[in-house]
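Following this line, the structures themselves.
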Structure P
Amino acid sequence: MDKRLKTVPSAKRLLFNHIAELGVVSKAELLTSMSLTSSTLTRLLDDMVAEGLLQLSGLGHSSGGRRPLLYEAAPDYGYMFGIEISRVSSSLGLFDMQLNPRSLIHWPMDEAMTPERFIQHVHLNINAFLRDHHIAREQVRGIGIGAVGPLDRERGIIVQPLHFPAKGWVDLPICELMEQLTGFKTILDNGANAALLGEQWALRHEKVQHMLYVHAGVGIRSAMMSHGQIIHGTVDMEGAVGQMIIQTDGQRLHETGNYGALEAYVSVQALEKQARAQLKTGRSDLSPLLLEQPDRVNFAALVKALHAGDPFVRELFMQSAAYFGIGLANLINVLHPEKIILGGALINAHELFYQTAIEVARKNSYYYPQYEPLFSKGELKEDAVATGAAMMMWRELEI
């Protein structure tokens with residue numbers, strides 16, 4: 001059992017969550033949306049203001065009597081850090097109790113970014129953030145980490161991630177190491193789950209209950225939310241969606257994994273592999289930009305050629321987008337989400353990839369067009385994981 005599972009939230013916790021989600025709200029509005037008596041609600045509000053959890057936010061409009069007091073979550077009651085650990089880039093954010101980002105930074109993950117160097121880099125920037133914003137260490141509630149899987153969430157360990165540029169990331173007790181250096185409580189979940197939590201918060205006024213997040217980059221990662229709660233499986237294998245078989249006699253990306261798997265057609269590595277193979281044939285219609293050193297052609301060069309209108313590269317991306325759409329349709333037909341958020345390097349490479357993928361997904365979804373989920377690139381984009389990681393800690397707070 002996950003040691004972080006808790007009992008039913010208290011009325012105080014539920015009230016705080018509700019106010020935080022609404023932003024600014026009056027007591028009368030709270031009475032209509034919560035199962036509390038007027039006297040109990042008044043007592044809780046007064047206590048939470050006295051504790052510094054809530055603050056008064058002016059007066060609302062009068063409906064005939066005195067103007068009502070307005071309440072909101074006090075942003076400076078506490079602060080959380082959110083960290084993204086990814087293969088290409090990572091990020092660190094400082095967030096207040098309203099989950100406003102006070103500072104956010106991103107940096108590349110290269111061969112030199114070992115776990116030791118990573119943790120030191122995070123530690124230095126945490127101290128810089130606290131100093132810049134004049135925040136005492138006692139005000140920090142903890143650190144949330146959204147990382148590439150597979151993970152052992154309960155023990156706070158990054159188990160065996162693939163394709164990290166630097167060594168040392170296997171069986172890494174990241175939470176223990178972070179707590180030892182920073183002194184702050186640290187919790188871990190996979191990056192796709194964190195991103196979905198962040199996007200849910202950004203879209204909270206839409207009240208979406210069933211949401212799917214799919215990230216297409218170096219690998220393919222996914223997360224699902226039902227009735228507003230992240231679905232956690234028996235094991236944490238966020239990249240397993242990339243092993244969905246879409247062509248039974250298809251190719252294999254590496255020496256491991258399924259033949260005909262989705263990631264063999266839809267990933268940064270797959271596109272680079274296909275481009276290099278084609279470039280070595282000596283075709284005369286290829287861009288000089290790509291022909292100079294076929295073995296060194298990378299994703300950045302392909303994206304540049306795509307935006308320059310190279311027909312060969314365009315075809316590579318469109319074929320990949322079509323396969324991605326098939327994979328999305330399979331997920332839609334099983335999970336039936338209301339909304340699907342797509343992110344990652346492939347989604348952001350060109351609008352044509354995104355549009356082609358969702359068009360293919362829609363046409364291959366059962367009950368289309370009667371049932372048609374909404375697609376989005378999300379509100380937070382590259383900051384979704386760090387925001388969701390901070391929210392993980394926000395949800396952990398004892399209130």
Structure Q
Amino acid sequence: MPLPAWLEERLLQAGGSVPFRTYMEWVLNDPEHGAYGAGRLSIGPRGDFATAPSLGPEFAALLAPQIAQWLQDLPQERLSLVETGPGEGSLAAQLAEALAAGWPQLAERLELVLVEPNAGMAARQRQRLAGSPLPLRWSSFEEMAAAPLTGVVLAHEVLDALAVGRIERSGDHWRRQQVTLQQGTLRLEPGDPLEPEDEARLEPLGLLPLDSRRPEGWCSELHPGLAPWLAACAAALARGRLLVIDYALEARRYYAPQRSNGTLMAYRAQRASSDPLLEPGHWDLTAHLCVESVLEAAEAAGWSCLGQRRQGEALLALGLAQRLHGLQQPAPSAVRASGSPGSDGLAALLARREALLRLVDPAALGDFRWLAFSRGEVVSALASGAELFLQEPDPGT
């Protein structure tokens with residue numbers, strides 16, 4: 001695919017080269033040309049990539065008791081469940097239905113707030129959430145900060161879509177990676193060396209001092225978007241919890257010498273590529289989070305960390321094993337008069353079991369990290385049963 005004219009024009013206006021972070025922001029979020037901004041990407045098993053909510057309602061059904069517990073812990077008459085980057089709106093719709101059905105008294109004082117900066121995705125969410133059992137509105141962190149809410153903020157596969165900076169070893173320096181226009185094609189090139197204050201931040205990540213373990217051309221990602229995002233989220237919430245669910249690695253694994261090209265990946269039509277320059281504006285770009293970077297940015301923004309778990313552990317603590325056990329046989333309504341299950345009922349049963357197993361498969365979604373944070377609360381006084389997913393999984397399950 002030839003280089004899009006809009007991108008070539010922007011690069012020429014910028015002098016032929018921009019930091020990778022700028023490029024990533026353009027190709028994902030530009031309202032006319034970005035993969036998300038223009039609403040090009042489709043989420044689901046038959047779309048560009050699948051997420052846990054797109055596999056069916058099981059994920060939301062397991063998450064709903066934790067959300068309900070957190071909301072019930074908050075001493076406020078009016079509460080909000082805020083989902084940021086809601087994708088197609090599937091998780092928001094599933095949680096609204098689960099909370100309205102399972103906790104009707106809570107639902108009576110609960111609103112659903114969606115934070116979606118891209119008009120193309122917001123249009124899909126409005127269609128998916130038509131007829132929501134909860135009052136529904138779209139807002140931004142900046143608008144909410146004028147009258148901060150009390151409630152729970154959910155960030156499911158959001159922070160990994162924030163534009164990242166990339167660094168590359170060049171000689172005796174870490175340099176910012178640039179996207180450069182050369183004779184009508186895009187190239188990744190090392191740019192200016194990092195400023196001393198930025199380079200100093202690399203030492204806690206294990207990236208300094210430079211040595212032969214990371215040779216010329218070794219590159220990875222930094223996450224400058226985390227601090228402003230977490231600060232804006234904190235300003236929007238007077239009291240409550242934040243749950244981040246995303247791919248994340250500890251710094252020792254993220255920046256391990258053998259991971260010589262970082263974690264950045266491109267996705268389209270269920271295909272994955274390590275080339276972030278493919279068909280700009282048509283592929284999703286995503287990078288793992290660094291756990292230490294998230295925790296540092298969250299603390300600086302005023303969040304208190306409640307704990308973390310891998311998704312497999314969290315969902316086991318929330319009852320996944322019991323749910324799997326309940327799917328061993330079709331419901332009586334799915335059994336024909338002959339005493340054998342109908343093919344439709346059996347197929348649905350197997351599909352639900354497969355979806356649940358994918359949620360905890362370490363090679364699929366089970367290695368996601370759940371990180372929980374609190375704001376405006378005395379964390380030490382929290383009831384021990386409030387953090388359901390933070391309890392150790394039952395070894396018997």
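Computed from the coordinates by the stated procedures, all read-outs in this text should not be read as laboratory data. This is a predicted model, so every value here is computed, not measured. Cβ atoms are built from the backbone, for glycine too; each structure is taken alone.
Quick check for you: by relative contact order in percent (Cα under 8 Å, 6 or more apart), which of P, Q is greatest? Mind showing how you got there, number by number?
Details: P: 17; Q: 20.
Once relative contact order in percent (Cα under 8 Å, 6 or more apart) is worked out for each structure, Q has the highest.
Comparing FRET efficiency 1/(1 + (r/R0)^6) of positions 61 and 133 (r between Cβ atoms, R0 = 30 Å, to 0.05) across P, Q, which is largest?
On the way: P: 0.30; Q: 1.00.
When FRET efficiency 1/(1 + (r/R0)^6) of positions 61 and 133 (r between Cβ atoms, R0 = 30 Å, to 0.05) is calculated for P, Q, structure Q comes out on top.
Comparing P, Q, where is mean count of other Cβ atoms within 10 Å over residues 165-172 highest? Numbers along the way, then the final one.
Working: P: 14.9; Q: 18.5.
By mean count of other Cβ atoms within 10 Å over residues 165-172, the leading structure of P, Q is Q.
Computing FRET efficiency 1/(1 + (r/R0)^6) of positions 109 and 189 (r between Cβ atoms, R0 = 30 Å, to 0.05) gives 0.95 for which of P, Q?
Numbers: P: 0.95; Q: 0.05.
Of the options listed, only P reproduces it.
Which of P, Q yields -9000 for helix-only ellipticity at 222 nm (-39500 (n - 2.57) for each DSSP H run of 4 or more, over all residues; to 500), as computed? Could you put the intermediate results ahead of the total?
On the way: P: -12000; Q: -9000.
The read-out comes from structure Q.
As an exercise: mean count of other Cβ atoms within 10 Å over residues 157-164, calculated from one structure in P, Q, equals 22.5. Which structure is it? Let's see the in-between values first.
Values: P: 17.9; Q: 22.5.
Answer by label: Q.
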